[in-house]
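Got some structures for you, see below.
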Structure P
Amino acid sequence: MKKAIHSPACGEVKDSLYSWGFVIAVTTVAIPLIFSQFPPYYIKLASSIMIMILYGVSFNLLYGYTGYLSFGQAAYFGSGVYVSALILRSTSSLPLALLGGSIAPALLAIVFGYFCVKRSKLYFAMLTLAFAQLIYTLIFKWRSLTGGDDGIVVPRIPYLHNPLTFYFFILALVLVSVFIHWVIVHSPFGHMLKSICQNQERTEFIGVPVEKQVLVAFIIAGFFGGLAGAIYAPFIGVISPKLVHWTMSLTPVIMVVFGGAKHFWGPAIGAIVYIVLKDIITLYTDNWLLVFGLMLLIIVLISPRGVMGVLENIGTYIKKNITKANLMKERIN
């Protein structure tokens, strides 16, 4: 009998909605209000964090819950960016841009995923990267539509001109999307994904169509990755092919690994740390990736479960000490 397949990303995925979710929601609302008296830059930084949270959470549905590592999420994020930008240039309708920027990447995910899920996890990762580079080349070369390396200027949304108003719009969109992800991972389908992640061979043995389940997760990740890109287009104002480059596919990987793939809120914590550290490091050096890479290496060596793992270890240590102190007091009394 073959050895059971087990991904290092798999395990007991901790996903309390009401603890960390409440803390993150309150924090994301409070930060812009605190900095509203300061330059709009801080509000835009918070908006960027929220978009990256959605991008990271959508990626983690595939990686953290099925164990399939994709190096091609930039194809869906980037296609969402460009479809949204092109719709806004022709119609100026944000709802239509968000819808088109989500559906188009989902359709791409259906086509690409059909071929990717038929391969083992190593070839799956390589194939997703190949498809992403195909989209990058298409966007880079199709100058008449995409502007090539010159990019596209995205029209402003009149009713979202104020950075704080735009932030709360992004916040509402992201919170609803993240809640949908939480519902998905707690549904029977979500439990099936966890089963695939923990032991794909046994899951197949009990009659579960693994390829079909992974494909659905792949499409959902593509849809919400595209949604993150669709809102990023009017937010950033000017788009270019670098948003579809393979380095953009590494962004959610870094965020998830840094925050912790085994925790539902890991990508959110990873996105906050990633954006803030990037902003701080670039003030001192252009080689921010080198510095961030060293920090990521240290975190992974200290805690393979990322920042959330470190926080959980600290929490466990504090609880043990409190318990010991209470026992000592009881003995003394």
Structure Q
Amino acid sequence: MKKGLLISCAALGLASTLLLSSCGKSEEYDVIATSFAGYDFARAVAKDNLSCSMLLNPDTDLHEYSPSPRDILSIKKSKVFIYIGGESDEEWVESQILPQIDSNKTTVINMMEVVEEKGGNRYEEEDPSSFEPEGIDSNAYYAKQIHDDEEEYDEHIWNSLTNAKLIIEEISSVFKAIDEKNKESYETNKEDYIAKINEVDNNIKDVIKTSSKDLIVFADKFPLLYFVKEYGLQYDAAFKGCDSSNSASATTIIKLANKVCENDLNTIFVIELSKNQSIANSVKSKVQEKGKDVEIRTFYTMHNVSKDDLDKGTTYVDFMNKNVESLNIALN
């Protein structure tokens, strides 16, 4: 497994994003985030005033990441460290990073805690209606779910645009506290980015208001619980959240295909950087057997991004605008 490397957004601008090698001395950045959403929000507020970096390599899965000694040293030298606070990074951050951070030098932002403290949306993970566990007895699976009664909130909080704005507000407040001479710039940058998010929000609402359908189907993982809850959409999927499964049961594939046909849907969604599009292809084949055609489209969830998108400086707002276009096709 590759160790995470720092991807830098240099303080002089976003034009040149540098992939750093894993050897040699640690690099110093003002702000380090574990995932794309936190990184994007930070760079939008900081602009040229603070250097920002993302800990995760592009095209990789945060759930499989483990920090290198060099990564840890870079975080210790940073002024602000941003992490999700969910299942993908909470364990290693709390065991390997936080005990080594000097709180007098580095401010830590836990995005899930920010959302909770500011009264944002928080939802427990849930199994999609078509999900059937593969290779194990379903009764045993659901009995285990009941036994494991500890609350487990879905960590993909940034896919609620309401939550995204709360996180951006907190990042701006922290930046103003550590760099008072540029506080007016941080306030302006924050307001500008929130205005862009509000525009996306209005576009999504317009699409849904004028659509003939309210159901989306994912032949993939489903890290979009916050998104569908925010806009009152119905959904079905092969797996919940960022489930580690790579193959779906035959029952799940048949159920998803039936859901597509029964609701006369034209789109099956997969998420970006999907490891296994064979599930979507299998669902599509089942749909075609019933005499109907359907397209496979990508919905962006922004846990991570491709190297190409990172190099282009593609933003959270850019990805959400792509999702608006896809929704407009899928719901009509």
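Laboratory data are not the source of any read-out in this text; all were calculated from the coordinates shown. A quick note: this is a predicted structure, and the numbers were derived from the prediction, not measured. Cβ atoms are built from the backbone, for glycine too; each structure is taken alone.
Given a value of 1, 8, 15, 17, 17, 15, 11, 6, 4, 3, 2, 1, 0 for P(r) over Cα pairs in 5 Å bins from 0, in percent, for residues 152-319 alone, point me to the structure among P, Q it was derived from. Structure of origin is Q. Computed over structures P, Q, FRET efficiency 1/(1 + (r/R0)^6) of positions 64 and 200 (r between Cβ atoms, R0 = 35 Å, to 0.05) reaches its largest value in P.
A value of 1.00 for FRET efficiency 1/(1 + (r/R0)^6) of positions 264 and 304 (r between Cβ atoms, R0 = 41 Å, to 0.05), calculated from one of P, Q, originates in structure P. With mean count of other Cβ atoms within 10 Å over residues 184-191 coming out at 16.8, pick the structure among P, Q it was computed from. Of the options listed, only Q reproduces it. Quick one: helix-only ellipticity at 222 nm (-39500 (n - 2.57) for each DSSP H run of 4 or more, over all residues; to 500) came out at -25500 when computed from one of P, Q, so which one is it? The structure behind it is P. Look at relative contact order in percent (Cα under 8 Å, 6 or more apart) for each of P, Q: the largest one is in P.
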